[in-house]
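Some structures to go through are shown next.
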Structure I
Amino acid sequence: MSSHTIKEKLLNLFKNDKTKQIFSILDETLLSESGLYQEYINLRRRYNQLKDLSMSGTLDFSDYLQESNRLGQVLLQLINDLESGDLIELKKEVDPAIYNPILVVTDSIDAKNFLDKFFKETNFRQVEVIIDKDPIPSAQFDLMIFDNRSLRACPSLKALSEMDLESKIRIEHRINLMESYMKQKSGFLIHFGEYFFWINQNRERIHAANSQFSLFARTKEVIEFMKAYRV
């Protein structure tokens with residue numbers, strides 16, 4: 001891929017908010033002798049620091065957006081400043097993205113926006129995020145993730161019976177919803193939330209995650225497991 005084509009590709013990726021892919025290409029093509037190299041290294045460091053803060057939950061979302069927009073403008077200017085002498089030809093790209101169809105069911109618009117962003121940034125390309133009031137999609141999915149973070153921890157049926165009425169109704173409704181999905185869909189499930197006794201009754205199909213880190217890990221593990229036995 002020529003320098004001109006690389007620059008066009010970078011601009012197109014920027015237009016489509018594919019920041020991670022932009023950095024991957026620049027890692028491979030930007031010459032260390034380029035006058036833009038040190039600026040790029042500093043920008044990459046700042047970007048990673050911002051993502052670390054965001055993923056660890058230590059940065060307010062509005063502050064994240066403000067700094068992300070600022071770094072985006074710096075990145076766009078760097079792309080526009082690239083000249084043929086700054087780049088080497090790009091070898092055939094290896095697509096790191098994961099395209100297994102995944103359904104995520106959550107319970108609010110804010111949670112939907114968060115999960116859309118999370119999976120987009122972690123290279124999952126075929127993820128559909130819906131609200132629990134939406135109808136069950138007709139398509140089949142390799143994996144279904146239920147965002148149960150808004151539910152109280154529920155270690156046993158006894159604990160459920162002793163909860164206040166509102167909490168009990170919400171948990172029972174979510175159990176009914178997950179069981180409904182399990183009957184209609186053949187994929188694996190991930191419970192994303194606090195300790196939940198119901199998972200222990202369905203261990204062959206359901207796995208658990210209680211943080212962004214473990215959600216990413218469990219999702220990758222299920223996909224890798226499926227690759228191991230599928231033809």
Structure II
Amino acid sequence: MRIFLFIAVAALAWGQLSIPVFVGFGIPAAGQHLATVNETAVYHTYGRALYFGAGVDYEFASNLDAGLLLQVLLQPPVSYRAGDEEVIFRASMLQLFPNVRIKADAGGIRPYARFGMMLGIAPKAIEEFYEYGDPTVKTVSTYRKGAAVGVGAGAGVEFSLGGINLFAELLPQTIIYKPKELEVDVNGLRFIYVLVDSGTGGGRRLAPKLPFSALLFKIGASFGGM
């Protein structure tokens with residue numbers, strides 16, 4: 001452990017390693033038909049969320065970095081209502097983004113392109129469906145476990161200010177989450193289903209492919225490197 005810490009500190013001191021921190025938000029990309037309220041189709045993506053994270057970029061050459069970003073996705077409740085029916089979506093996910101960054105130097109301003117693979121850890125997607133009346137029926141569907149994978153590719157610009165590198169980045173990302181377990185709560189009565197690719201019945205349902213895609217806009221600062 002000490003040797004890895006020494007290498008990281010040494011690389012940072014030599015200007016080869018930079019540590020970016022950032023916040024951002026996901027602009028909805030093409031949504032998927034996830035629900036119907038009063039015969040109105042609802043198209044939604046769980047990538048419509050807040051993001052924050054940090055990572056490392058290692059400079060192999062003056063115009064080439066390899067990096068690993070760790071970002072947290074938090075989708076606050078997003079509601080769609082028509083008449084006496086309403087659906088509310090929310091989600092969370094920890095995302096790993098191993099990537100390559102290609103840079104250019106344009107007189108103090110450094111435009112760059114970044115691309116790589118997205119891996120989702122501990123994903124969770126929740127759908128609350130309300131049928132208002134007397135009584136009101138509330139159905140909460142919680143999707144969990146399983147895998148989330150995808151790709152991200154975009155561009156940004158970086159510039160130095162007082163020894164700190166500031167950046168803004170626009171990154172379209174396409175991520176699909178395939179859960180393995182579904183918990184359904186209907187007015188307090190709970191059911192657990194195993195999600196499978198085929199062969200439903202007996203506590204088994206078909207696994208959906210839930211979209212976490214978005215056009216991610218983020219701003220941040222990078223410490224170390226030049």
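Tell me which structure, out of I, II, gives 2.9 once distance in nm of label points 7 Å out along Cα→Cβ at positions 148 and 164 is calculated.
II
Looking at structures I, II, which one was mean count of other Cβ atoms within 10 Å over residues 68-75 calculated from, given that it came out as 18.4?
Numbers: I: 13.9; II: 18.4.
Clearly, the read-out refers to II.
Just checking, which of I, II has the largest value of volume of the Cα convex hull per residue in Å³, for residues 124-195 alone? Could you put the intermediate results ahead of the total?
Numbers: I: 100; II: 167.
Looking at the calculated values, the largest one is II.
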From the coordinates of one of I, II, relative contact order in percent (Cα under 8 Å, 6 or more apart) came out at 21; that one is structure II
Comparing FRET efficiency 1/(1 + (r/R0)^6) of positions 44 and 60 (r between Cβ atoms, R0 = 41 Å, to 0.05) across structures I, II, which is largest? I
Name the one structure among I, II that helix-only ellipticity at 222 nm (-39500 (n - 2.57) for each DSSP H run of 4 or more, over all residues; to 500) of -17000 was derived from. I
For distance in nm of label points 7 Å out along Cα→Cβ at positions 132 and 156, structure among I, II ranking highest is II
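Every read-out reported here was derived from the displayed coordinates using simple, explicitly stated rules and does not represent laboratory data. Since the model is a prediction, treat every value here as computed from it, not as a measurement. Cβ atoms are built from the backbone, for glycine too; each structure is taken alone.
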